[in-house]
Structure P
Amino acid sequence: MPMTRLTALADRASLPALKLLAALNVLFFVLFFAVAFLFAGKAHAEAPVCTGSDILAELAKDSPAVLARIETEAKATLNGQGLLWKLEKPGQKPSWLYGTMHVTDPRVTKLQPEAQKAFDGSHTLVIETTDVLDQNAMVASLMKQPELMMFTDSTTLPSLMSPEELETVNAALEARGIPPASVSKMKPWMLSSMVALPACELTRKAAGAPVLDILIAQQAKAAGKEVKGLESAADQLSAMASLPIEFHIKGLVETLKLGNRMDDVIETMVVLYQRGDTGMFWPLFRNALPSGGSDDSGYAAFEETMVTTRNKTMAERSAPLVAQGDVFMAVGALHLPGPEGLVELYRKAGYTVTAADR
C-alpha cells in the first residue's frame with residue numbers, strides 16, 4: 001500500500017499528530033531504556049491520571065483496512081507471540097527468556113503465573129542493565145563520559161535547529177515548566193528522555209514506583225539470587241549517540257508535538273504487551289503512523305542500532321550465563337521477535353526455544 005494512502009488512512013483515524021519518529025522515541029523509553037529514571041523529578045502529592053486511548057481500537061473503528069494489514073504483518077513475524085520462552089539444551093538445566101516493559105503500570109509490573117514460577121525456580125536473574133539499581137552509581141558512571149549527555153564544545157541544541165523547530169521546542173518546554181536555556185547544552189536524546197513519557201508515568205516513577213525489571217531485581221536479591229546485567233547505561237547512550245544528530249532533532253521535535261498523545265502510545269503498548277503480541281509493535285508503527293518519507297532511513301537506522309545490533313550483543317554476553325542453566329533473563333519485549341530477535345538467536349546457538357505462555 002503506498003505511503004500516501006497509509007497517511008490518508010491514518011488521518012481519517014485521527015492519527016496525524018502521531019508521527020513515526022515521535023512514537024519511536026516513546027517506544028524506546030518504554031521498551032528499552034533506563035536513563036529516563038534520572039529525570040523523573042519530584043513526586044507530586046496527587047499523581048495525574050493516565051488517560052491514554054488504545055490506537056488499535058481507533059483503527060478498528062475508523063480504518064479497519066490498516067488494522068488488517070498490521071495484523072497480517074504481525075502474524076508473519078517470526079516468534080511474534082509470547083513473552084515467556086524456555087531455553088533448553090542437552091546437558092544443561094533449562095533457562096528462561098522474558099520480555100518486559102519499563103513502565104510502572106500495574107498491569108505490567110506483575111509477572112504472569114508461568115513467568116513467576118520460572119523466576120522463583122531460577123538461580124540467576126539477568127536484566128538489561130544493573131546500573132538502574134543504584135542511581136548514584138549510574139550518574140557517577142555516566143559523568144565519566146559527559147559527551148554522551150551534553151555538548152562539550154561550543155555547540156548548543158538551538159544551534160542545530162531551524163527557527164521553526166526551535167519555536168516548537170521552546171514553546172513545548174515552557175509549557176512543561178522547563179526553561180529552554182537550562183537544557184541548551186543537553187544532547188537531544190537526553191532531552192527526549194525528559195519529555196517522551198506521560199506525566200502520569202514520570203510521577204509514579206518519581207514517587208518510587210518500580211518498573212518490572214527493577215522490581216524483580218529487588219526480589220531476586222532478597223531471595224539470594226545472583227543479578228547480572230548485559231549492558232551499561234553508557235552502552236545504551238553510546239548506541240543512541242551513534243545515530244545521526246538530525247534523526248534525534250526530528251525525533252525530539254515530533255515528540256514534543258505529540259503532547260498528550262504520548263499516553264495513547266503507552267496505552268497501546270500495554271494492551272499489546274498484555275496480549276503477548278510482541279510481533280505487533282513494528283507493524284503498528286510502520287503502517288499506521290505517518291513517517292514523513294525522508295524519515296524512513298532514520299527509522300531503519302533506529303531499528304538496526306537500537307534493536308538488531310543490541311540483540312546480538314545481548315545474545316553474546318548472556319551466552320556464558322545461560323550455559324550455566326537456571327537463568328531467568330528479562331529484557332525489553334521488542335528484543336524477542338523477528339529473524340534477528342533473541343528467540344531466534346538462541347535457536348541458532350543450539351537451543352530448543354519454545355513459548356511457555358501460549
Structure Q
Amino acid sequence: MSVPDAPIASPSAAVSGAGAVVVPAQQASARVHEPRRADCPWCGSARLRNRLRTGDLRRHRPGRFTVDACRDCGHTFQNPRLTAEGLAFHRRVLRGAPRDAATDAVLALRDAPRRRRATARTMLRFGEPESWLDVGTGHARFPDTAREFFPYTAFDGTDLTPRAERARALGRIEEAHIGPLTSPRLRARVAGRYDVVSMLYHLEHTTDPRAELHAALDALRPGGHLLIETLDPRSAFAALFGRWWLSYDQPRRLHLLPPRNLRAELERLGCEIVTTRSGAPFGSGSRHRAVHVPYDLAGATALALSQALPAPDAPWRAIPPTPFQRHARTVLLRAGAPVVAAAALTDLALAPLLRHTPFANAYRIIARKPIG
C-alpha cells in the first residue's frame with residue numbers, strides 16, 4: 001500500500017561561507033524518492049506487506065520512509081527507495097546537524113575490535129590468502145585488525161568515499177579503490193585479483209545487492225572465498241521493536257536479505273557454501289552462522305529516549321528550538337544515559353544465549369567460488 005510522504009526540505013542544501021546549512025523552501029518529496037515498487041526487487045513477487053513507516057529516528061533529518069517485505073521470499077526493502085540525490089543527503093555529514101551520542105555509541109558496537117577479530121578468525125582454516133579485498137571498507141579498521149592473523153596478506157579496500165584513501169595513507173590497506181564495486185571501471189580493475197573478498201554489513205546499504213554479489217565474485221580468483229556478514233530481517237527483535245529496531249536505520253539501509261535468499265543466489269552462481277553449521281539458530285539444516293550484535297535493547301532504548309525529548313536543533317528547521325528546549329534536551333539525555341547503559345549491559349549478558357535463538361540479528365556466510 002502506497003503511503004504519501006509529507007513534503008520535506010530539498011536534500012540539495014547548500015553550505016554558506018559561515019558554515020551554516022542553508023535549506024531552500026520545502027518542495028515535494030518526489031524529488032528524493034523513486035516511484036514505489038509494486039513487486040519484490042529480489043524475486044519479482046507482487047505479494048508485499050508493509051513492515052513499518054518511520055522518520056529518521058537516528059539523525060532527525062526530514063522525510064518519512066516505508067519498509068516493505070515480500071510475503072514469498074522474505075526480502076525486506078525500502079519502498080519507495082530514495083533517489084541518488086536523497087541517499088547523498090541522508091548519508092552526508094552536515095555541519096550543524098544533530099547527533100545523539102548514545103545512539104551512535106550503541107551502533108559502534110558492531111565495529112568493536114573484538115568483533116572484528118572474531119570475523120577474521122573464521123578465515124584461518126582456509127590458510128593465509130595472498131590478497132584480500134574489503135568492500136565498503138570505510139576507515140579500513142577490519143583489514144587493520146585482520147592483519148594480526150594474516151601478516152603476509154596484501155589487503156585492499158573499496159569505498160564510496162575518500163575514507164579509503166585516508167586509510168591507505170595510514171597503512172591500513174595497500175590499494176584504495178573509490179567508487180561502487182559494480183562500476184565497469186572498478187570491476188575491470190579488480191577482476192580475478194583476490195583470494196578473499198569480504199563484505200561486512202555492506203549489502204544492506206547497496207541499491208542492487210544481487211549486482212554487488214556478482215561483482216564480488218568477479219573480483220575473486222577461482223577457488224577464492226567470499227565472506228559476508230549482514231543483518232537478518234527474520235530476527236525476532238525486528239518484529240518485537242518495529243521501527244525502534246536499530247538495524248532498520250531508515251533511510252540509510254535499503255535492503256535486508258534473509259539467509260536463504262543469499263545462499264540460493266550464491267549456489268545459483270555455482271558457489272559452494274562452506275560456513276560451519278555450529279551456531280546456526282534455525283536448525284541443523286542451516287548453512288549460515290548466527291552472528292549476534294548485542295545492541296538491540298540499548299538501541300531501542302536510545303532511539304525511544306531521543307524521540308521522547310524535545311526535538312533537537314537542526315539546520316532544516318524553520319523555527320529553531322528555544323534555549324530552554326535545547327537545555328532541557330541536553331539535561332534529559334544525560335539523565336537517560338544510565339538507562340541506555342543498563343540496556344547495553346543486558347544486551348551483553350543475554351548475547352551468548354540469544355545468538356542461538358531466533359533473536360540473533362545477523363548472520364555470516366562463507367562461499368567458495370567454483371574452479372573452472
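If helix-only ellipticity at 222 nm (-39500 (n - 2.57) for each DSSP H run of 4 or more, over all residues; to 500) is calculated from each of P, Q, which structure is the one that comes out at -14000? Clearly, the read-out refers to P. When relative contact order in percent (Cα under 8 Å, 6 or more apart) is worked out for each of P, Q, structure P gives the greatest result. Sorting P, Q by volume of the Cα convex hull per residue in Å³ from high to low puts Q first, with the largest value. When distance in nm of label points 7 Å out along Cα→Cβ at positions 260 and 316 is computed across structures P, Q, the figure 3.8 traces back to Q.
Once distance in nm of label points 7 Å out along Cα→Cβ at positions 156 and 228 is computed for every structure in P, Q, the highest value turns out to be that of P.
Rule-based calculations on the coordinates, nothing more; no lab input. Here the structure is a predicted model, which means the values were calculated and not measured. Cβ atoms are built from the backbone, for glycine too; each structure is taken alone.
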